[in-house]
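Take a look at these structures.
FYI, it's all coordinate maths here, none of it is from the lab. Everything numeric in this text was worked out from a predicted model, so none of it was measured. Cβ atoms are built from the backbone, for glycine too; each structure is taken alone.
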Structure P
Amino acid sequence: MKQKYNRIIPVIAAIAIQLCLGTAYIWSVFQNGIASSIFGGSNADAALTFSLLLALLGIGGTIGGTLQNKIGPRITVIIGGLILSIGFFVASFTTSSVPWLLWLTYGVLGGIGMGFTYSTTIACAQKWFPDKRGFVTGIIVSALGFGGVVFTPIVEAIISTLGKGIPGQGELLSFRILSFIFLIVCTVGGLMVKNPSEGFKPEGWTPKVSATDTVALTTLEVIKTPQLYLLTFSLMLACMGGLMMIGFAKPIAIARGLAETATIGVFAITMFNAFGRLFWGGVSDKLGCKKTIILLLALTAVLSLCVNIAGGYMIYVLIACIGFAYGGFLSTFPAYTAELFGTKYNATNYGIVLIGFGIGAVASSIIAGIYKDIAKDDINLMFPAFVIASLAAAVAIIMVLLVKPVSKKAG
């Protein structure tokens, strides 16, 4: 079926929106200032803010996916942007007397708003590019990774200029500024997002018969399959190593005596997180999602055990490698979900899978935060946290191996 609307337009809009969502991956820039000014120095409590945002991402994705099936992706994305903006704006007024406000606003509202826009834009792009599903998914989610690269220097400048050396002041003001950016980009971008007509196929493309083409499971049908739970728990375990490093890249570099260049750690994990999403999305189109995910899990299991081995500036190389592998999960899991259950309801179905990601985010931040507090005088004492991440990746390999294709025919 031919389509007059240029399929590049919703992809460009999705890229702009995902760039904004990339601010989630620069939390380590805020970590020290927020921990000292709002949470009395507790790294675990401060990191919980970041974890709640990621945890609510899956719930927001499920709600947003269901909503976009009824009202379309355009209004869903705009609503998500509004929720996200309100969350960050109100978060900027948090004080040490009401630290829970940061969890409620940045964490809960921010996560729900991001979830609305995140899964909806991915699912929309996949519908426009059934011929290059893995690659276009990689492009969309890599934009989120590059958002960290774009916003890191901006936020660092805001903190240093407006913070005036007062811990937490610059961080909170940056939340306020970011809220206005989110509102503008998500509203304008949302207006350009729309689904193709039912049965759309790019001109000259003949689809191969695959699970994606023969299956179109609704969410009610998907929750009855073992594949959903294997995928959800696999993603939960897969991302722990990457999430630990994302939340603590800068503090770890500072503890290693690299304070003057610690921001490089943030750049390394955000940039290679983005490269990984794009690279591994393309690889999955050739190698297959399942084999690609298993390869990424093996890399994560090994790399997580190398945290105490890397010395000096090599820690930045390791941070980059962990980010590169982590990024691959965020492009291959959405594509694998679509491959197993079909693209029609993928915004909602992948939203459910993302709940596992959220649980993993909370667990990893608590584990890493506790060990970071233990390791305040010796960063090597944080190593057990990454051993746990390595073991989690190994268990996830077994779970992915157990995933079998879904055979139900679309009705």
Structure Q
Amino acid sequence: MKPPSLFLLAWACASPSLALTLSLDEVASRARTHHPALKAARLAVEEARGRQLGAGRLANPSLGYDFQNQSNLSPQTGVVSLDQSFPLTRRLSLEKKLTSQMVVAAELEVRDSERRLVAEAKSQAVRLLTLSRQRQLRQQQMDLAQKLADFASDRAEAGEVSPLDARQVQLDSQKLRIESRLLEAASVAVLGQLKPMLGLRSEEPLTLTGGLPTLELPPASSWRQRPDYRLAQTKAEAAQTGQQLARARRIPDVTAGLFGAHEMQDVTSAQRESTGFVGFRFSIPLPLWNRNQGEIAETAASAERARLEAEALAVQIHGEAGTARREMETNASIVRETRETLVPLAVQHSAEMEKAYKNGQTDLLSVLRSRDQRLQLESAALDAERDFHLARIRYEAATSH
């Protein structure tokens, strides 16, 4: 008899993976915690913090030792020195400030990546739920077509209608089946794009539960706290700090040092004199030829470019938010008008046409045309509902904090 642990291990390996079941609201939280790109992006913050640790520090002091042996002209000399360089400007404090700004920029960049990737995952989930609704609609139409086909076949066997009517209904039902298969293929493609965003492999099952939310406009909110806009502002501030740092580097560091020497010289074969001294030295480079003009000009251009990019992004975000809100309003109006007015009329007209066909008062082509109109209206309402939620996701992403 095998040990229980081996039995449980074999059962776990043989059993299929449990399907992950998520609602539309749960997709966002799952993407935040399991998206592989976000896991990698968060390491950029640690990189920036690592650079911050080494910024704004003095250069290491240098310890030197010089030795000169005795000769006929000079004594034996040993010199020990300790030198340290110091900046005369605010270079070290500016370096600390710049790296602190870059840490904030890295954190905002991660938040912006999270905003974009979560919005994309939610958009794919909305498309997947809409495709499922479209397939359900095609299935309902296929059921109605089958009932009509059965009726036409019975009438054709009784010699009351042409056998061509029954074949035409069968063709219409097959057309709906092909459309359903195409929608299924589109669902597979969307699901294949959604799974990696949720940290799932292609072979792992995923099920989305629930439907699309109600068509409610979100409250208006400001976009000025959006991560990418704050990132652009932080980069503009960092560029100004970089410009100040380049100006501070015009004056090189000075070097100060202490040294001590010990000298010995043989006066006679039996007498040796020993002396020593301690001194101080100071060295300052003369910025005559190179005053860091190139870096100063480069950082000035970078600061101006960063400022203009922040202003351009503000205009773009304002347009994105306004456009997304107008799209929501338009699509919500289309859904309400279609479902409250047009679809009920199409359903009533289709039922009346089928009843008239069964009574021999109209032809089959008119019945199929009325059914096709109803399908187009219901499908258009689903597309408008999908576009509303996609626009809402874009609006929430455009105004997210």
Name the one structure among P, Q that Cα extents along the principal axes in Å, for residues 61-292 alone of 60, 38, 35 was derived from. P
Here distance in nm of label points 7 Å out along Cα→Cβ at positions 77 and 261 has been calculated and equals 0.3, so which of P, Q was it run on? Q
Quick check: 27.1 is what I get for mean count of other Cβ atoms within 10 Å over residues 141-148, calculated from one of P, Q. Which structure matches? P
For relative contact order in percent (Cα under 8 Å, 6 or more apart), which of P, Q scores largest? P
Structure with the greatest value (metric percent of Cα pairs over 26 Å apart, set P, Q): Q
Of the structures labelled P, Q, one was used to calculate mean count of other Cβ atoms within 10 Å over residues 93-100, giving 13.5. Name it. P
